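These are the structures in question, set out in turn.
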Structure 1
Amino acid sequence: MFSPPDGSPTYTLGLDNHPVAKFRFEADTINHLRVRFTDLSYFRPESWRWKFGDGKSWNGKRPLWHTFPQNGSYKVCLTVCNENSCDTICRWLTLGPNAIPEEEVVLGRTTLHPNPTDGPLLVSIQDYIPEHAIFYLYDIMGKRIFQQRAFDDWNSLDLTAMPTGTYLHIAIDRHKVIGRGKVVRI
């Protein structure tokens with residue numbers, strides 16, 4: 001995303017470069033409460049302010065790693081500023097199964113690509129960092145035929161050895177359902 005510097009000879013529209021806040025996160029594979037944040041902001045931000053939703057904050061471009069005190073849902077916000085303005089983005093981050101009430105089944109946190117698949121399958125767990133999630137696959141008769149540990153973000157599964165057909169999948173994190181549905185092997 002190119003925007004000429006303010007006041008440069010190529011700058012003729014009279015618009016200022018306003019920063020846009022953006023970030024991504026990923027969990028430590030050993031400690032799900034330890035999360036790495038990466039700044040993806042653009043249009044020349046000059047200052048960064050992170051708020052982690054647990055009473056702690058950080059001023060700077062790279063907080064690198066932040067350890068949350070316990071499982072739960074946290075509103076993580078990043079504000080970036082330059083001489084023209086500031087922009088803020090906030091995202092809810094859920095850590096571990098204790099953040100989900102006992103009776104609640106959480107759906108929609110997992111997506112599968114491509115579906116149908118000819119073998120390789122990517123499973124995405126979005127905006128949720130599992131404590132110890134397992135992805136299970138069952139045949140149409142309910143027999144478990146596959147299981148694999150699942151982490152936040154993208155998980156790669158190889159289903160090339162499985163026969164064609166329709167299968168049921170479920171992702172569980174410490175006895176709590178975080179996603180379920182069908183997958184078709186072609």
Structure 2
Amino acid sequence: MQRGIRVVIGAGEYSNNPGWIETQESELDLLNQQQWQARFDESSIRAILAEHVWEHLTYEEGKRAAEMCYPYLERNGYIRCAVPDAYFSDEAYQKGVQVGGPGPKDHPAASHKIVHNYRTLTAMFEEAGYHVRLLEYCNEKGEFIDNEWDEKDGFIYRSKRFDQRNAQGELKFVSLIVDAIKKEPIK
């Protein structure tokens with residue numbers, strides 16, 4: 001059995017994570033147990049990267065997706081999840097990421113079902129059995145907080161460091177980024 005696998009969910013046109021298995025929804029749907037079973041052994045995945053994917057699920061679907069991933073993660077394996085941040089205090093940003101999107105059905109946000117804040121995303125993963133480490137997020141006052149994280153553990157383009165819209169030192173686009181870590185007692 002292969003171990004240490006690293007998987008990108010919903011890779012899109014990006015290829016920012018060399019050595020990772022890049023997937024699209026049609027081949028690995030977060031809510032399709034048969035696809036997971038056909039593709040991976042239990043405890044075989046070291047990391048799952050999902051950049052701007054979980055907002056396309058309701059809260060309950062997101063929790064189910066996290067539960068679906070859990071058995072496939074190694075002990076201390078993790079989901080690095082980045083979603084739009086409901087607490088980022090920029091009106092244009094919030095309009096662009098709102099539930100249902102700001103415009104036509106082909107707009108990327110048209111299928112958004114939730115805009116998480118750090119409390120809802122943390123609670124969702126904790127309810128599914130994970131320990132959550134906040135990497136980048138805004139608090140209730142809209143203040144941006146970032147903790148050190150290594151892009152080699154999962155590159156997130158839409159982040160403070162890497163999104164070119166933030167190049168001049170002013171935050172124009174941020175993500176709520178967490179590592180949801182599988183914790184199991186040692187037997």
Structure 3
Amino acid sequence: MSEVKVVIGAGDYINNPGWLHTNEKELDLLNEVTWKSKFAKATIQAILAEHVWEHLTYEEGLAAAKRCFIYLKPSGYIRCAVPDGFFPDEQYQHIIQIGGPGPADHPAADHKMVYNYRTLSAMFEMAGFEVKLLEYCDENGHFHHKHWKKEDGVIFRSKQCDPRNQGDRLKFPSLIIDAVKSK
């Protein structure tokens with residue numbers, strides 16, 4: 001039997017072949033009924049959410065993380081990427097702000113939260129996960145990057161994959177974590 005791997009909020013992107021690509025209408029992070037209709041508890045190996053959590057309030061994000069925890073197998077994980085609240089670029093911060101304009105192809109008017117590595121990690125830890133930081137800026141704006149495998153979930157808006165972030169200067173990084181269910 002193959003491992004169940006799910007992309008939340010996939011939009012029109014198919015960056016992860018072999019994964020189940022979903023959108024909010026079919027799998028809503030805040031609606032238990034949509035999860036029960038597709039999965040049994042503790043059956044999912046991996047969940048990928050690229051630029052999804054910032055569209056939830058902190059409380060909604062915590063509830064969504066707890067829901068994912070229930071449906072993940074032990075040692076399963078969520079690879080979560082959000083805009084980075086510590087990235088030291090004024091234009092970037094303007095684009096990602098709560099209710100912000102967003103880039104032309106990704107409106108951010110419904111952003112409800114701007115995370116940094118501390119707030120995102122704390123939220124997933126409160127839901128029971130162990131957090132591994134993959135890409136993030138610290139309080140001083142220094143970028144940190146730990147190698148991660150694309151086969152474990154491609155995050156396009158990353159240092160590894162986004163052409164805008166190649167070379168000496170980052171232009172549109174993400175804060176990326178793996179939140180692992182250790183129990």
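Readers should treat all values here as calculations from the given coordinates under stated rules, not as data from a laboratory. It should be emphasised that the depicted structure is a prediction, and the values quoted were computed from it without experimental measurement.
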Report task. Work out which structure the value 118 belongs to, where volume of the Cα convex hull per residue in Å³, for residues 88-135 alone was derived from one of 1, 2, 3. Result -> 1
**Report entry** Computed 44, 32, 31 for Cα extents along the principal axes in Å - originating structure among 1, 2, 3
**Finding:** 3
